[in-house]
Structure 1
């Protein structure tokens, strides 16, 4: 276990050093204010500066820099926004603010194109115009035609390597603040969210060597999401994630959805080929304000009588959770099945598993349960889920079985007591022909549990 963690940490330390060396090679510098702007709209000036110079400094000024359409970043660029600089999307714009130049849509087939490399953005307040979550296709689109259907973000980075985002603040984002995938060697640190309404950092598939740290603030959905598999309205990148550290996160108490989604799954391309969107060698530690970590595949909702999406249970290996406090005072999804303690479908937990995982480690976990109100609440559960709405929509996948092998618990406390017998706090969920109208027999299984 220790050697695996050290290997992950060593890999990410080298990424930080490599990215810094590449940044230091960039010397051709310009201030954004050296370019003329028209009517306080800086889109053309910003794009011209990026096209011609390696290092672009955005000085502090009394008024925001208004951007009214997307700006593309070539390789080998370093954007430095001084303290007090505000870059704001104009209300007339429904497209994203920044993206790297060679983005590609990996929805229909695997990406195999030349890549961008070496992009750094640091500092600044990056503002969207949205008063609430806008919904996919309403803001943060790739372009006005929404030609990349699964893009909904302020900033998009994919088909590239060596990305650094640091010391940035995002405000009023109606979609994700940052969306990325098909990417390697990523450092994201010291990020703040103010009144943002969807995911903060939205990581999609085919990602390797990513370190996210010191992220905090108010978002409407996941503070950080690792959605290697995802729905087609919110991703253009599908595939595995390998070598990841996500640490020192704090979700604001004002955020109403206190979950982090980690979603492996099987994704099918247009030609019928499939990819296991797995998670391997990942560390999640020192995380505050989260009630539930969701580690399961969830296909899009579907009407009864229709076929669900062609998805499947993904996999994971060597996943670590450390130094985490969870106050599970209510189910994260306030649905009738959970609120009414449905005897079969009402289980919820701090860690909800629906993947085939090997070597899962939980250390220094402090959990508070409220079993007098929610007797089916647990530290961890595994197996299928099902919730049906009155209109006949199923939102989960009651036919997905899953298994976890080699689960290590070390220094786990529940309601202030250190636990030596973990059995009362974990649950295997089984559906045995739950419904007659769709396949609904599935189970979850724990194999080889070790408690220290």
Structure 2
């Protein structure tokens, strides 16, 4: 432990973590986001010209949102106030606005209010920004990892430009790491560090496109490396994996990535790809998704996309849910995997889904006609006298249990909702329905 603490002290000569010390001080130092910051690109032009306008920076963690806000303030010499949506509320907003008004009145200096994780503000807190953004008291720069169209109120969204940042590529991350290793003032350049050839690429992969994470992994790996007799620190892949311990997956159970992953799982199942289904299932489980949420989606899929092409699919998914309840995690996760593979390999039909939608559409679009009298029960003499149940044919008394009588209201007679496919067991259902249709037509004297 003493050795580790000594190493930490040596590496952290600066008070701030490596990722903070290596934050770019100019656009030339910024790595990535060429679609926004390349020569002549929109955000670079805005920063270089000092064009102050409210904006939302939407991108994954460690893609450079906070750094861009600092660069914008530096380029325009604006008063910069950092604000955390996690720690602050409307009261703090009022204090910031008062300070911004003073800066404008006394120093003719505009204020950039940088709000990290702006998606965590509720509607009332976001509303509090609106008049001040409109009057130009503040230039709002919000950072979010979530889709602004879901998380930011429309009035505020319409007053901000949205810039989409992309996750950093492995080559970008390697450049950031190399710069940190070579920088003697802010980085690790004054330490005798030896890296095995694959280390930087490994860190870049484990960082999952997150520049801050890559620098944190590097810093911790160097701290874990015990110096040899000459004081050199040798960083091997094993040390990197120890520093990471577990690769962090980008995931938010209430945000857009949640919906992206469940969508990928659903589409892999629908396209009959068990390998894709297993991968996305594993991604969600490893990221901490509630397994019972996944179980519910599998049950839904069994009816929506498999349906009567394989009626057993619904039973398999319900059994997987019960197995998880019984076994818990991680043992019960295998039952979910089994159900996912079964669904992916099952014949597909959405005929029940589309039939039910069509029936509901008629329910909403047409008048609610009374139930035909012959389909009503007549538990009292009065109801029987009124014709309830009159003419009803009991199917079990008929040959082959087939009768010819209407079951839809008069205005919907002849309507067909369920049209089975020729896939799986539904092909047998289609054959049976066609046989019954011909029999009923012959009883009516029709074709």
Structure 3
């Protein structure tokens, strides 16, 4: 956007606030004091202000210690409508970051996620310049600060569910930085997707939807009994619950941890091609990080047909990356090699065939695979190389049927599997081609082979 157009929009935006009641939250992003960013959010809706209070960290130092000085200010007006002819926007909705003025304008959308993602975009621009890898991932910790695991994955892959494990403490569920000192959460709350949430498979998140103060967004409820219906997608599949991390039983209060020992890249492969777990080299990790693959299917996403749709989002967060994906991928590989981190590709999607033919991988089996990886049990297991994707697949795992581990053995028709696998491999290659110029030869060679 031209600076002149932004100035027009800014004046009209601020004029909209005149004479209105507004709600102000002073907060911060970044649990590591060395990288904490002070933010002020001014919004016209009370529930958005509560959302901000849940999702971000308290200001530091505390307000009574010194005057709060925001590094960036967000003006949020969901009922403001931009005029493309006047404001130079693409539509009546606008989400604009001005780094020179340290100002963010969000208008024409009530989706609270735009506030948190605007801050994430901001950090994705600032932190790599300080040598910090900013990541769209969840993180948890075992019994000590060095037993840290990261979980990357797009919506619907199980990132929040799998990282919220009662046997481990949650550092954060969505956005983190990786500095020379270790991992730190950007936020102080969770923004969990709750469509068809299970009280048995996700008990902690489910319980939060029933707690006082949780912000439920797009969730359908009975106007008389106020009983929730988490299975109802009348408004959207993207139903959400926002709550502070303090509502969970097992969390890391500081929001920080050491360097990770394991990284899990989650995908919901609705084509039934990828293995339930495979070990990645640093170059393969970089390749799949830049791919950011998952697949969406009818029944889990509105407006889709019966066939799965491959989705690629570089670094598992393409809309929020102001820099080339190679910048973040290079930082990831450098840290993996320096700290000898193990990386795993985990398919939480289909086995035995694509969506409509095969079956979804049971979450109990996925948890067993992740637990085995975390314990080190999978590091000594013999592996088989996937002939197309080049992945190293363990041949056995405690509490998981061996028949599920090699995907081509789960299909009744081996030729159908081969055709589906090659078709998906071609999609990977097509996605990666425009980004290849920013990668070295070893990373380009780490993708599927046809």
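Observations, loosely collected:
- Ranking 1, 2, 3 by percent of Cα pairs over 27 Å apart, for residues 108-235 alone, the structure that comes out highest: 2
- Test item: helix-only ellipticity at 222 nm (-39500 (n - 2.57) for each DSSP H run of 4 or more, over all residues; to 500) calculated as -7500, pick one of 1, 2, 3: 3
Bear in mind these aren't lab numbers, they're just calculated from the coordinates by the rules spelled out. Computed from a prediction, not measured in an experiment: that's the story for all the values here.
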